[in-house]
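Input: structures, listed below.
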Structure P
Amino acid sequence: MVEDKISLPMCTCSRCGHKWFLRKPENPRVCPKCKSPYWNAQSEFKQEFDLDMERALIIEKELSETIAKCTHAPQHWTEVVEIGWQRMLDTSDFPVKDVDRVFQANYPIYTWFITVHKASGALAAEVARKLGSTDEIKRSKEIDEGIRKSLDWDAVLARIDEKVAKALGFLWYADSLSTGMNFIESEAHIQEKAWSLIEKNLEMKRMQIAEHIELIVTGIDESNNGATVWGEIIRFP
């Protein structure tokens, strides 16, 4: 007579290391030794990771639809660039390189950062309005003149061209969509998609875009007399 051999799967608790055979088809609710409900943490981690990647794929589709909309309706770039640049400025600390310029504008150093951050939305809007416009940009009343002068913002804005505005705007727009991601892999996936889309839109390779932006930002810092280091503000995600 041939004996049937039954192989039982073995479980291992990720908390206490206890091992036991699984005698029922469903997963145990807790570890029989330490009673932890998180004994199968590896499986829970994978489920959370897979869910994060699903969200990343949804954002990837949204980015493709956004760039297509910008291609067929260039005026849509204004909205994308404004969102992206505000995200970039909001995540910046507006590092001070010339404290005297801040003091001359009557800003105590402890209020400077609060005030300049409040102006980031209006600064981003001026960059966005510059797209496709050869006329002088209407100065936003939301930007305190002391901030404008301290940043030497008019000189900075004059150097920001269409490629810089679009590339950084779209990459930071993608970053704004990925704020709910829990894993760096899913964030990287979104940024990789954003890069491929902006490369195609600008008809430039990634290295060319990076070199162009670096050249512009270096020129700003070399000629700018403002209170901040723009190389630490105008940057990639």
Structure Q
Amino acid sequence: MKPPKVVRRIIDTLAEQHPNADTELHYRNAFELLVATILSAQSTDERVNMVTPALFERYPNARALAKATPPQLEPQILSTGFFRQKSKALIGMAQALIAEHGGDVPADMEKLTALPGVGRKTANVVLGHALGVPGLPVDRHVLRVSNRIGIAEGDDPVKVEAQLCAALPKEKWTLASDVQILHGRRVCKPKPLCDVCSVREDCDYFRLVIGPAKAGPYEKLTKAGPRKQQTRAKKPQDDAAPVRKARR
């Protein structure tokens, strides 16, 4: 893995490519973000944002949601998928907030993850974005981006979170997650768009798998999309050069 100084530089560069990076879930307080993040499992932020306005109007706080029944709640969250499990988790979470925390969302990892339906990733989202507590949520995008670039190693979210947190100051933890999530959605997709990646010169995947001869100069993403890739003549040895696999 890369040294902390390089990791910090990479995160800062990604932040320049994705300015104002933030969670794309819509919320007004910690309770709403907690509900929205639970709903976002196996769903998209866009879909969740379509569901939550009516949901929050009917259940504006933990006390209201704690009184709901699954038959009442399920139709409202049906389109987010896994609605039965999510309904039980949301009602259980709200009841636990009332019983154990006076209806407030605790600003503590252990207390959050003790709530029904709340894992470490969800807790980190709420801590970092709504409660002002440093947190680094690791989802599939962060796993893919961090492993490809070489700033973390492994497919265990908890271990990757620990690696990234160890390399970054606390004030950059939430930003590091946000920029990698956006980078994974927009650029470093399963089939990556390396020609529009601002950190490809530091990226192990680009260096070892794609190769410098297979992409043009870095072009910034714009609303109109990347500019047409410039071409350059191949060196004679390019065609014969073996393609090496990235190290895991």
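When helix-only ellipticity at 222 nm (-39500 (n - 2.57) for each DSSP H run of 4 or more, over all residues; to 500) is computed for each of P, Q, which one produces -15000? List each step's numbers first, then the result.
Working: P: -19000; Q: -15000.
This figure was derived from Q.
For which of P, Q does Cα extents along the principal axes in Å, calculated from the coordinates, equal 94, 45, 29? The partial results should precede the final answer.
Details: P: 94, 45, 29; Q: 72, 35, 28.
Value 94, 45, 29 for Cα extents along the principal axes in Å corresponds to P out of P, Q.
Going by FRET efficiency 1/(1 + (r/R0)^6) of positions 23 and 159 (r between Cβ atoms, R0 = 41 Å, to 0.05), which of structures P, Q comes out largest? Show your work: numbers first, answer last.
Numbers: P: 0.05; Q: 0.95.
Once FRET efficiency 1/(1 + (r/R0)^6) of positions 23 and 159 (r between Cβ atoms, R0 = 41 Å, to 0.05) is tallied for P, Q, the winner is Q.
Between P, Q, which one scores greatest on relative contact order in percent (Cα under 8 Å, 6 or more apart)?
Details: P: 26; Q: 19.
Once relative contact order in percent (Cα under 8 Å, 6 or more apart) is worked out for each structure, P has the highest.
Supply the structure label, taken from P, Q, corresponding to FRET efficiency 1/(1 + (r/R0)^6) of positions 95 and 167 (r between Cβ atoms, R0 = 25 Å, to 0.05) with the calculated value 0.70.
Numbers: P: 0.70; Q: 0.05.
Structure of origin is P.
When log10 I(q)/I(0) by the Debye sum over Cα atoms at q = 0.14, 0.19 Å⁻¹, for residues 63-102 alone is calculated, the result is -0.48, -0.63; to which of the structures P, Q does this value belong? Display every interim value, and only then the final one.
Working: P: -0.48, -0.63; Q: -0.28, -0.49.
This figure was derived from P.
Between structures P, Q, where is FRET efficiency 1/(1 + (r/R0)^6) of positions 15 and 175 (r between Cβ atoms, R0 = 41 Å, to 0.05) highest?
Working: P: 0.70; Q: 1.00.
When FRET efficiency 1/(1 + (r/R0)^6) of positions 15 and 175 (r between Cβ atoms, R0 = 41 Å, to 0.05) is computed for each of P, Q, structure Q gives the biggest number.
No value in this document is a laboratory result; all are computed from the given coordinates. Computed from a predicted structure; not experimentally measured. Cβ atoms are built from the backbone, for glycine too; each structure is taken alone.
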